[in-house]
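Every read-out reported here was derived from the displayed coordinates using simple, explicitly stated rules and does not represent laboratory data. Just so we're clear, the structure is a prediction, and the values are computed from it rather than from any experiment. Cβ atoms are built from the backbone, for glycine too; each structure is taken alone.
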Structure 1
Amino acid sequence: MAVDVVTDVVIDRPVSEVAGYAGDPSHAPEWYVNIASVEWLTPPPLRVGFRVAFVAHFLGRRLAYTYEIVELVPDERLVMRTAEGPFPMETTYRWQPQGDGRTRMILRNRGEPSGFATVAAPVLAAAMRRANRKDLARLKALLEEAKA
């Protein structure tokens, strides 16, 4: 059973600011509730082939994983993919202008769990959806507070 979770939020900031902040892996621990640390495995700048390691805590477990950037269209889309571990994952950020300096950010996580994770896929998807909503709310608050 595949997991495909899509969440979005409208942020009262221009696309370039939202994409610049959210698309920089260094900021992930600031707005992702579950991400504890980030390590750049490839020197900047961010580009296709760039690799970054994350340590996260999710559903009571410590997860260490490496993402590789597979697609990057500045101020429009960022796609990262990992193939390691029991739950290969692809994460996509999309940024869409909403007029008046506002941005719709869409966060999509999809993957094909294997082993025990296959049985737990519905629970994983629900937990991911809850976490993603919190993450996007935090991102919105951080960026809109910076405006004030």
Structure 2
Amino acid sequence: MHNILVLNGPNLNLLGTRQPEVYGATTLKMIEDLCTSHGKTLDQNVSHLQSNHEGTLIDAIHAARGKQDGIVLNAGAFTHTSVALMDAISSAEVPVVEVHLSNIHAREEFRHKSHIAPVAIGQICGFGAQSYVLALNALAAYLAERGAG
């Protein structure tokens, strides 16, 4: 069984009510339930954390070292601004899949740059809540390929 942390950043606690024309009607709780359920089919023990605070996200990434086999990270707006999150991922040595509900490359220009992508094993965006499912699948394949766990 692999331990996977699904880590969500700022404003994702407002999913379902925040800009539904962009992010849909799915709530964060629904995404967490979906990830937990899907994770079980992949022999993954999925835990969740959401924070609007960059330092809390960094602490969670640091704490994952040696405890989590992978991280699914939706860093929200910090994706485009946080060198500190990028450095934390580099230091933690835990594989990270970057996810976004919307296609960040089809949105405003400032959203096209990700500080997470260079240190992630991959990026999945534009598939709504299914982006998380795809990320869990990608982590399962990545870990199996490396014989981790």
Structure 3
Amino acid sequence: MAINFFEEDIQFKLPQKNLTKRWLREIAKKEGFVIADLNYIFCSDEYLYQINLDYLDHDTYTDIITFDNSEEQDTLEGDIFVSIERIRDNAKDQNVDSHKETIRVISHGLLHLCGYKDKTKEEAKLMREKEDEAISLFFSTQP
């Protein structure tokens, strides 16, 4: 039941790591899953752009890419790459706190592993609702 946080090509320290790990486990539990092995890799725009090109053949910048490595039903395993630069830009554009936007994106990756998609309008609406629930849960569990 490991949840790990790494940095690639950028300096970033996630605040409240232990709280974040408990919160991620709670989200997974609410969705009917347990986390076996989950890696968040915080990186630069260019690093994530290159992953997008190399692995998904997408020529675009993005804030997150989730790779599902799960082999057992109801068990989550994956690698989630998160662009800190994109999060900061999005937070500024949307006039929200960058920590709150980081929490949103972190939950977004986990929700993808739980089976939520965001390609259609309906899927995106449900994903946003789930993100909002996750954000509320995170801030309600703070000491």
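When distance in nm of label points 7 Å out along Cα→Cβ at positions 106 and 130 is calculated for each of the structures 1, 2, 3, which structure yields the highest value?
Working: 1: 2.6; 2: 1.2; 3: 1.8.
Between 1, 2, 3, the highest calculated value is found for 1.
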Which one of 1, 2, 3 has helix-only ellipticity at 222 nm (-39500 (n - 2.57) for each DSSP H run of 4 or more, over all residues; to 500), as calculated from the coordinates, equal to -11000? 2
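Compute relative contact order in percent (Cα under 8 Å, 6 or more apart) for each of 1, 2, 3 and report the one that scores greatest.
Evaluating relative contact order in percent (Cα under 8 Å, 6 or more apart) on every structure, the highest lands on 1.
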